[in-house]
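Following are the structures in question.
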Structure P
Amino acid sequence: MHAVLGLVLILLLAVPAAATAGTARGDASALELAWRRDGVDHYQVIGADARLLDPTLPTPLGSVWKLFVHVYITSRGVAAPDYACGGGDPKEEGFCCVAGASIGADEALARSCGLFFAPTRLGITPEAWRTHWSAWGALPPEAEWLLDLHRLRPDTTVAVASLLAALAAIPPAQRRVSEHALIRVLLYGGPPLITTLGTTVRVKTWTWDHRAGGGRHAGGVAGWLVDGTPVWARGEGAGIHVLKLVAPALATLREASPTAPETAECVVVDFFARYPLREVTERISGAAAPAGPLRGAFTVSFANGNTIGVESEGELVLTPGADGPTLVARLDLEEYVARVIDREAAARPEAAARALAVVARTYVFQEGRFERGCRRIDDSTQAQRVAPRRATAGARAAGTWTAGLVLDGVTVTYHGSEAGPNRLSWTQAVELARAGWTFEAILARAYPAGRIVPFGEARGDGCQRLDGVERWLAARAARFRERLVREPGFESPAALRACRLAHARPYADAERGRIYVRGLGSAEERLTAVHEYLHVAFHRHPRGLDEAFIERLARELERTP
């Protein structure tokens, strides 16, 4: 830890003197940082040595109370309607939206819209609140203030140590949704933040009255590093200003623990999709590999006589077949992105690899088929090639730096050496990175109409309803049902929703009863709407994954008067 803290000091030479002058507890001009790692709380005034955190050091909650409400509503699945801005409270609504617009939970957290999170608006009772936070059983005594809904106010003062303890007590699965929402804070903060931190810090900003009084304000952040380390910071000025000042220290603290984030997103990869396999054998013994999950090193022999080595820790699944075996893997999204970097390019230079990570993540969101909660995509030169072994540390680091980010507004492609409209050239990306370009500048050069957003904001998270498509399918539902009831696995969709697709391939989000299509302007678009309808109608049956069956049936239904 001491070596890491030494690096913090080196990186912070550029921090303004006013922010680094204070070294004693209670100096109102100090830029302070605290974090909890391995159960130990650390504290540093930037520009001085780190030490153990004084357990009595106080902090106002400020806007951090909104983070705890966000965790509550997303953990419990509380119906949280968007907040509609009516223009009646311009001071408070200024943090939310303009008159006539509305705001949802994730954006409200990043923009600090307190009106959205008001417990009375959301129907949160003190009893339900206490029950929820007590149920996890990991809240330490010093953080029991969190059990009292009435103390969830910006002017409530708590010990920094107890705030870190409360953040640490939130289970990863419940923390993950709020962490992803907080990526927007970095994007709203502008290029300096995303350049320095990527998305490796997920924090809520806060601003409140300065402890020195005199009408001054203090601000800071509270949240997590991407590896789950709870962090807190405070300084003079607004919270976003303090975040920019403390960003280099947070980046260095993050580098001390390069654990990649786990996500709720997964990718199913059909390995070697365009090359039929002959057999898979154990690399050392030469014996035929058993069907099922593979563990160890293996040799894949193709029907054309070529061979390749693969490694698996159980993620690769071998399935025999009449036309030869198949290999399929279910990967965490960020492991998938890192494997694409390993197979398609390289982990260095870093800026180029980080840019490719965003593109690879965008590509699987745009081109992967949504099946049973995962995106499914081929490993092939027609899609993205994926390394058939665990990603290297360098590739994982490049992916982790931009975890959760995709491009919106463009259909992405890329090539090893040829640039073009909305096409990243790896060769050019390497040249730009070596010339000092950042990953976001490289992306802006390759995709000038693209916008970097959290993946929840691009395709599929929201739904711009296509009422005409829904009415068209509803009018044909009786005819469809008359034919489809003879097919095993058919279930008439209870409430199908058709959503506008701005770009990329149409697809079905069968779990939510949604299809993403362009409309009904041509015979091909009408056929596509029926095709995606069938994916929803058969999504509980293996036939729902059989593209040949779905397409054949869609064409039959379209031909029937």
Structure Q
Amino acid sequence: MRLSDAIAAYERANLDEHGPLATAGFSAFYRSGQGLAVSRIAPVTEEGNEEAAAFCRRFLTQLDELDGSALEGQERLSLAVLRSAIERREAASRYYWYEPCVTPYRSFIGTFRSIFRAFDVESDEARTRYLAVIRDVGLYARAVRAKVAGQVERGIVLPRRAIPPIVALHRAAVDAVRSPFLPPPEKLAVLDETLRARFLNDAQNAIRTEVSPALQELADDLAGAYLAAASDTIGQSSYPGGAGYYDYLVRANTTLDLDAKTIHERGLSTVDALRNSMAEQRERLGFRGSAPEFHFSLRHDARFVPTRAEQIGDRLELFARRADDVMPALFSKKPSAPFGVKRLPPDLEGGMTFGYYQPGAKAGETGYYIYNGSKLEERSLLSLASLALHELVPGHHYEISISRENESLPRFRAFQSISTYIAAYHEGWAEYAADLGKELGIYEDPYDLYGRYALDIFISSRLVVDTGLNALGWSLERAAEFMRTNTLMSETEIDSELLRYATDLPAQSLSYKLGSLTFADLREKARTQLGSAFDVRAFHERIVQNGGMPLTLVKAEIDRFIGGDR
């Protein structure tokens, strides 16, 4: 097998809606993310999981037979990234019963909503396909119900306090008239009035008959037998065999050889250093009271409390534009894809603390940061400069767009999905990018700099509380007190974030700070060893042009950069 054949075979498998990798809706999500037609959402089943694992093992055997010794440049990296992606996918299959599928951050409702919103319904064929995919959602909900029952049998049940919002989320989606699976108005607008009314009626009827009953049954099970099996214990180590699962998650999300205790200790030292920096900044601002007193004043300062959701979006875009204007100081190229901000759909805002970046489906299309505009009295404008750099420029929008527009990258690397996504790379880069605001002059206002510190200490505190909750036996109360003491987060934000770490995405939050520290360490290593020959613009381009990779591969690439391989 040649490398090009291996890449093509893997891409075909990812796109095959009836193939071994389609399980749990993967291929539908993968296709939709690239602007391709979707005709099926495969259910989540143990059989599908085993089929995917077997495919990965066979594929790895074939890769072992491929002679990679003569490969150079992007081909060498493509083989390494491909192998890593398949190895991680096979490893994930071993923990099928531990992976949750009914949490706010992991709900299939939000994932499938994005598929339906991207659906083109202009043709008869597309509308027929749309109705068929709606029916698949009902099958998927019943498959989730079966998996949830299997998790109860195995003692893998979310903590009691996490369940009511999950039940509410699924019950809210039962209503066929306001279903998240209906086509959005902008998609329907292309149809004439008669056709639009008929298709909308057909879609609502399909939801009413195929989806709503399945969602209601799932919600009833979650509120019944599932809730009855729940306890007040929290974290992955509270499950039978859960400690091993968390060890796997740490490796998968950080791509570093670090254990939970080491990460916890590094988090404590990083938080202490940031506390000192924030104390120095308060002194520069002329504040003589304690940190809690200053933070209390910030939470009640009208300058930083939004009164309209649009203020959040406007401020995010303002700082992203400022950063974009001064990018040439640290970067040699800009992506052609524009960027912007949008508000989250209101029904999704309750389950998210902030929001997320959503790239365009095709290279060159606008990428948006989708922000949370709810509960304005609990939100702050203080850290939005830092957040704008993290999510847009030179953070997620920049690095994702640059790799998508790099024509030398094969599609599976340029258009990364959950098959090749590396949290430590993408989130680590975004946090490293937010810190670059100090060099780019974005934090000239001392309050914006304090806001950067505030977001940084929040990100860094995750190293402590994520490992504490999932590996070291911390209670929610202890973790909440740590964040209350060291961050500016509101009680609502602390509550949702801690449940996220312990239930939705354990170990994922570790990737942000550990990744950013890795990029900063690599930059210092290159600067020290290259001396006057060090070019920060070339250093940054070497990282982002390759797309997401395990940090071990990034380190190897920077060693080549230092050695003169430009």
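Every read-out reported here was derived from the displayed coordinates using simple, explicitly stated rules and does not represent laboratory data. Model, not experiment: these values are computed from the prediction. Cβ atoms are built from the backbone, for glycine too; each structure is taken alone.
Computed over structures P, Q, distance in nm of label points 7 Å out along Cα→Cβ at positions 437 and 525 reaches its largest value in P.
Could you figure out which one of P, Q the value -0.41, -1.57 for log10 I(q)/I(0) by the Debye sum over Cα atoms at q = 0.07, 0.13 Å⁻¹ was computed from? Computing log10 I(q)/I(0) by the Debye sum over Cα atoms at q = 0.07, 0.13 Å⁻¹ on every structure in P, Q gives -0.41, -1.57 only for Q. Upon calculation of helix-only ellipticity at 222 nm (-39500 (n - 2.57) for each DSSP H run of 4 or more, over all residues; to 500) from the atomic coordinates, which of the structures P, Q produces -18500? This value belongs to structure Q. Comparing FRET efficiency 1/(1 + (r/R0)^6) of positions 77 and 245 (r between Cβ atoms, R0 = 30 Å, to 0.05) across structures P, Q, the highest value is found for Q. Figure out for me which of the structures P, Q the number 10 belongs to, where relative contact order in percent (Cα under 8 Å, 6 or more apart) was derived from the coordinates. Structure P accounts for this read-out. Comparing Kirkwood radius over Cα pairs in Å, for residues 101-252 alone across structures P, Q, the highest value is found for Q.
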